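Just so it is clear, none of the values below were taken in a lab; they were calculated from the coordinates. Computed from a predicted model, the values in this text were never measured in an experiment. Cβ atoms are built from the backbone, for glycine too; each structure is taken alone.
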Structure I
Amino acid sequence: MRFSVKSDGNWRAFRHRNFRILYPANAVSNIGGWVQRIAQDWLVLELTNSGFYLGLVTALQFAPVWFVSLPGGALADRFNKRKVLMITNSIAGIASLALGLLVVTDTVQIWQVMALAFALGVADAIGQPARLSFVSEMVGKADVPNAVSLNSANFNLGRLLGPALSGLLIAAFGTGPAFLINAATYVPVIIVMANIRESELFREPRIPGPNTIREGLNYVLARPDLFVVMSVIFFVTTFGLNFQLFNALMATKVFDKGVTTFGLMGTIIAIGSLSAALFSPRIERYRSAKFVIRSAFVFGFSILIISFMPTYLTYVIMLPIAGAAALTTMIAANSTVQTNSDSAIRGRVMGIYLFLFLGGSPLVTPILGLLSETIGIRETIALCAAITILAPTLIWFKFKDRLAVPADISIAAVLKTA
């Protein structure tokens, strides 16, 4: 199957066979991932009926980012990314399988959920820098923005179908089968990874010498345009991108709804996110640090409006708008960082990006769960919205005159001028 750049510009990444065969496997895995996310949240609420424990389990799943995402970025620059991804997907599949078996045998305890969430988080934290930087190897630098948009559409297709499917599965069979289904979805990804043609990858010769984390940090710190994007993303994801926690508690504590409705909330968010992902190839030329800041500002206001929605109907009407604003920010940030980084250091740059993308969640999510039980969930959402609005505003005034991309983004040129 061949795609014309001229007639199919929004799909041009599919010209590359490796990207094309991995895409449907990732779609299946993304659906499974969202099936597990909803099931895990619901399982924690069944076992504990506590917003604090819900936040704690989420935190444990993201905590490994603190310790292994930066080394994971160095691994991505040093070793074969395809093989790294095969190993990490295998570990994640085994963790999902173990949790599913514990649930269906009625032996699951909250500490086991915590331990397996942590194991899944380790696999994701190691694999994500390789996964993000592997995109450029599959499609080449020119098609990276388009591939990022298509991958975001893929992810949000899973978000569209997964939560609703999970809700139906849990209502009919309990949470156990949801984990087993997710474990099975890792198999096609591993099979496709084994069949990637390395001869068709866009690899550049590795620069001799140690691939140190410090070099990656110095590179980002010497690039205000990259530093600003990552800083904005830290605040957006740490405080604004907490839909799972917000929706779980709004559904159960405020609107007195069940698991099917909770799953449907995730699907409704995905309607907006998927729309933004499909539209994003048309705005590729606008992507920049300034665009990321403006998108984050809009997203923060959408979260603030959500906190005041008085009924379930008005709340879910706002969810697609917030989802679209969030996804536009994420796509713009991801593609801006990837396309404006030297390929020799891209794995480490994406490791730093991932660290900031997820690194605040392990600390903040339990606090948000506790705040929801003390000051109220609406007030907690409003506080997160205020931080999401204020942070990009301050960053803009601090760096607005230093956001241009350097003419030479090579490691040597950037670190020489630092």
Structure II
Amino acid sequence: MDYLNEIRNNADTPGQIEELYHNAQKAGQAEAFEKAMLSCFEESPENLLYAAWYFRLKKVSAPVMEKPKGVSVWLLALPLAVLNGLVFWAISDPKFMFLSFVPYVALFGAPIAALFMVGFLVLTARRGYKQALIAGGGLAAACLYVLLIVPTQISYYQSPTTTMMLIHLALLAWVAVGISVLSFRSTFQERFPFLIKSIEVFITGGLYLIAGSAFGMITVGMFQALSIQLPEVIIRLGAAGGAGLLPVIGLASIYDPRLKPSEQDFRQGLSKFIANMMRLLLPLTLIILVIYIVVIPFNFMQPFKNRDVLIVYNAMLFGIIGLLLGVTPVRTEDISPRIQKALRTGILVVSILAILVSLYALSAIIYRTVLGGITINRLAVIGWNTLNTGILVLLVARLLRKKDRPWTQELQSIFSLGAAGYTIWGLFIVLAIPLLFR
């Protein structure tokens, strides 16, 4: 049954809506009715009948999230975190350098951590072994490819290629974790919650890093006060080994592998704090973008002449994409219609302003490419800039057009599509750059 049209046709008939709801319950289609009613409320929040049903359904369909029974995730997370830390410590020896450019722990640290994170996820959930093996095997193959192919380049290209590999192997490490959680045919309803949890894990790891760094500095300072110089191997154990603890611990702190991404808790604790923090950053970002666009004409040629300015622009675009992702609600019913309207307007305006900055930066990098030729960095930046601009344009288009499903679902599908684009371009950079620039 088309509950959406049935509810719209009976928008002023409470008795018919009530009967429709009971019939949906009998047919086992209560969830379809609820989604249709919530969509109608989003379209016409001024309708008192819709509003009454909104608060009724919100109360009924928001049970307290209960963790599955079983052994605590920490019984597996802690040993894996310690083992990952020991691996980091072992390969952090200054002698282990890749082509004398970058330490092995920096180049392959993210993929190694990803393998331990994948192990934690599948062993705790007790499912997804096949896709985890594919993801882990693909990531290991990518690392082996870099290890073997980059040294065959001429020395002029090795340094910039190594830098690109460091960044994009980290991206592929994140992709491998995602594949181990999601099926290869997953929908955006599962992908988007995973993206949000990825941000939360990253921020949580950063908080652990700040606390660990402070503890380490205090410890070293206490020994120095006694004129005791700790051995280099102990310093590395604390620094590299401690950093190796963070990925698995950060993941275990935020994500329960026994639940699907859509079943994770987004309503309380650190998840709620991070969501609110990012939403508070939205108006500040809007103000900064407005000021920045106003002053661009007074320094118009800077990115055309200065490479560092161009790098800042493109880094800013990644930050804006991450912010827009973080402020998009996972569940529309968790926030009030007034906040939804403000968020939608803020996302729309920030996206439009970011498109202007993105096109400005893209024109600068194309200008530099025409004059100076294609390079490794320019090729990568053109691809990323084009991809981010495309995501922003899609966001604006979906927010402006009339649609049947909620605006939040429109945005979630775009971010899920963008994640696929990130994966494809990341793979291209890792596989093609060493072959194109030899």
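Identify the structure, out of I, II, from whose coordinates FRET efficiency 1/(1 + (r/R0)^6) of positions 11 and 219 (r between Cβ atoms, R0 = 41 Å, to 0.05) was calculated to give 0.05.
On the way: I: 0.80; II: 0.05.
Answer by label: II.
A value of -0.80, -1.34 was computed for log10 I(q)/I(0) by the Debye sum over Cα atoms at q = 0.11, 0.14 Å⁻¹; which of I, II is the source structure?
Considering all the candidates, the number was obtained from I.
Say we calculate relative contact order in percent (Cα under 8 Å, 6 or more apart) for every structure; which of I, II gives the highest result?
Largest value of relative contact order in percent (Cα under 8 Å, 6 or more apart): I.
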